[in-house]
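Computed from the coordinates by the stated procedures, all read-outs in this text should not be read as laboratory data. This structure is a prediction, so every number in the text was calculated from the model and none was measured. Cβ atoms are built from the backbone, for glycine too; each structure is taken alone.
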Structure P
Amino acid sequence: MHNDWRDNIIPPTATVREAIKAIDANLVLMALVCTDDGRLRGTVTDGDVRRLILRGGSLDEPVTAIMNSRPTTARPWHSPGELLTIMQATGHRRIPILDHRQRLVGVARLEEFLNAGPLDNWVVLMAGGLGTRLRPLTEECPKPLLPVGPKPILETILENCRDQGFRRFFISVNYKADMVKRHFGDGARWGVEISYLEENKRLGTAGPLSLLPQRPERPVLVMNGDLLTKVNFRHLMDFHLQHRATATMCVRESSLQVPFGVVQVEDQRLTGIAEKPEQRFLVNAGIYLLDPEAVDAVPPNTYFDMPDLYDHLLASGRDVVAFPIREYWLDIGRLDDLERARGEFHTVFLQ
């Protein structure tokens, strides 16, 4: 991926949807709202877009509705050391550079001043489930090893994480654990390090975290082993850090259409009828980012699901946030989900 900031420029008349295309264009990871003569009007980050989604906004809104019209900026004469100081002081990883006429002449990226090597964050992939809804396919093969496209589901997940910079993996195993361990081994084939969290009894979707060999030093990415997604995990980590969260849950918008007219009543008086209304809500997407103190809250050797962990953190007054997924996401829980994944795989993952 290149980092030519010119590809990220959009006009003030652009929509949020057009801003997303600019954000995803390259490593700059920011839309730059500029006038025809090159003057910067504002910036839009991935976090700005996801906050719009959380409050139910439309991607067809004008970009000016969510842009930061007073972004932190720098000058061409600022040294790398000065730019790094500004980033550390403000928490911004991208800073537009303006000339004396407020025209955009570049974008400074934190990675230019630091060693942007592999990420030190651990990844925990939950792969111990029985896959009962996919029987009879899972009677001989654990769900994470079911093929989608040319490879098993879990292999696509692993490679996606690796390609985004992760190198240290833990895979929780229970049902047909030996098959998973034989397939992935120590991870050398993929250029990563893999260890296994072996559940002697079923521990739920959070309980295996208690089997980690030591306390993590950085936020841990936890993901169900039956998901196919194109989520940008660096966006997720930036969002988590910006909100100073103890735990972040990825969420996905879902909808349900009521097949009847819904009647509103006050006492005995009918006050209105909504004909077949559509209910929209956010659902757990099975991807989490947990600070070390959140991992500490998982009880040892106990069945414990992720909703239990998040309920505990909320009751403890910890900062817990939701990160809305706008990228491709599919939970392969049923046979029709598996067929859909197989039909979409080449378009989504091989282009």
Structure Q
Amino acid sequence: MLDYKAKIFEKTSDPMLLPQIRRLKENHYGAAFELMKILPAKFMLDEAERTGQLTPGTTVAESSSGTFALGLAILCAERGYKLIIVGDEAIDNGLKNRLLDLGTQLEIVPNTNAPGGIQKARLDRLQKHLKTEEKSFWPQQYKNKMNPRSYFYAAEKIVECLGKIDYLIATVGSGGSSQGLASALRVINPDMKLIGADSLNSKIFGREDGKRLLRGLGSSIYPENVDYELFDQIHWMDCAEGFYSCRLLHKKHQMFMGPTSGVAYMVGKWVAEQHSDAKVLSVLPDSGHRYINTAYDDEWLQKNGILTRTIPEPVHIHAPMEKTVPWCYYDWNKQTLEQVIGAQAA
């Protein structure tokens, strides 16, 4: 666990970097970010500049197919750095056009279903760029400790608005937001439960890697910033239910958010109903603008066979690899990944 008190930045008041706190139900709240990944992107670049890793003329290069790429693109355009992003076919046209418009050099790596999945293929290609650039800086979002530390300031705003949190719902991709927010919020309430939300075909918590239409959470690798011993429970949700969840959030609360936020909302809603006396917070990572032609388009959903108007109750499972259902959960109980995988194998 990170030391919350070991802060190296001045407190930020930039509204672009901090969430808006919304009440969703009597005991359920949402921390809604316009673009959450710009927060770790900023602090990674700040720290690299402070330590001399990033100087004028240095190229920033990273592997990303989501909002971390956009956060870096915004900041590199502002600061005058060349940016290379190695992504995959999950980059939608809207994001692609924004990256290119901001001056990003974008390379799309095809998915050949090789061992290690598309993320390994992206990382392998990234290494070639790092070797050919005269001066380069790789933020390494999956292991850079500035990633989780950057969320301390979001945690401070949460505490200022809500005080003690009993249940934190965080989607898990690189592991930065879950580790950073949980480490900070447990200073206020050591008994706070951390509930992770993942995609069904994600490898992070011991399932098999597979194709994922639901992006923004999940991974084909084990990110080093995922602190497994922080988690009390893990939920997995399929893509159809994930896409529909953000539509429900929009309809019921007029919050225009992406599918990752929808998953966090739905898990938090269920937890709040199970624990009516507890204060539950769902972290909502990004807005819905990227998903106008996907999650918010019934024709696209139907074409991909994932149009649904129902979300079933989650099913409790006893090992991560149990039979896939649209929504299931496992009591992680602050175990290491090795402990869970070992018990699962046995």
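Here are the numbers for this structure:
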{"item": "Origin of the derived value 19, 51, 27, 3 (P(r) over Cα pairs in 10 Å bins from 0, in percent, for residues 132-203 alone; candidates P, Q)", "result": "P"}
{"item": "Source structure (of P, Q) for FRET efficiency 1/(1 + (r/R0)^6) of positions 100 and 172 (r between Cβ atoms, R0 = 35 Å, to 0.05), computed value 0.75", "result": "Q"}
{"item": "Structure responsible for 2.4, with distance in nm of label points 7 Å out along Cα→Cβ at positions 108 and 324 calculated and labels P, Q on offer", "result": "Q"}
{"item": "Of the structures P, Q, the one that 19.5 was derived from, the read-out being mean count of other Cβ atoms within 10 Å over residues 148-155", "result": "P"}
{"item": "Which of P, Q yields 0.80 [FRET efficiency 1/(1 + (r/R0)^6) of positions 124 and 252 (r between Cβ atoms, R0 = 25 Å, to 0.05), calculated]", "result": "P"}
{"item": "Structure with the greatest value (metric distance in nm of label points 7 Å out along Cα→Cβ at positions 180 and 236, set P, Q)", "result": "Q"}
{"item": "Source structure (of P, Q) for mean projected area of the Cα convex hull in nm², computed value 16.7", "result": "Q"}
{"item": "If relative contact order in percent (Cα under 8 Å, 6 or more apart) is computed and equals 18, the structure in P, Q", "result": "Q"}
{"item": "Parent structure of the calculated result -7000, given that helix-only ellipticity at 222 nm (-39500 (n - 2.57) for each DSSP H run of 4 or more, over all residues; to 500) is the read-out and P, Q the choices", "result": "P"}
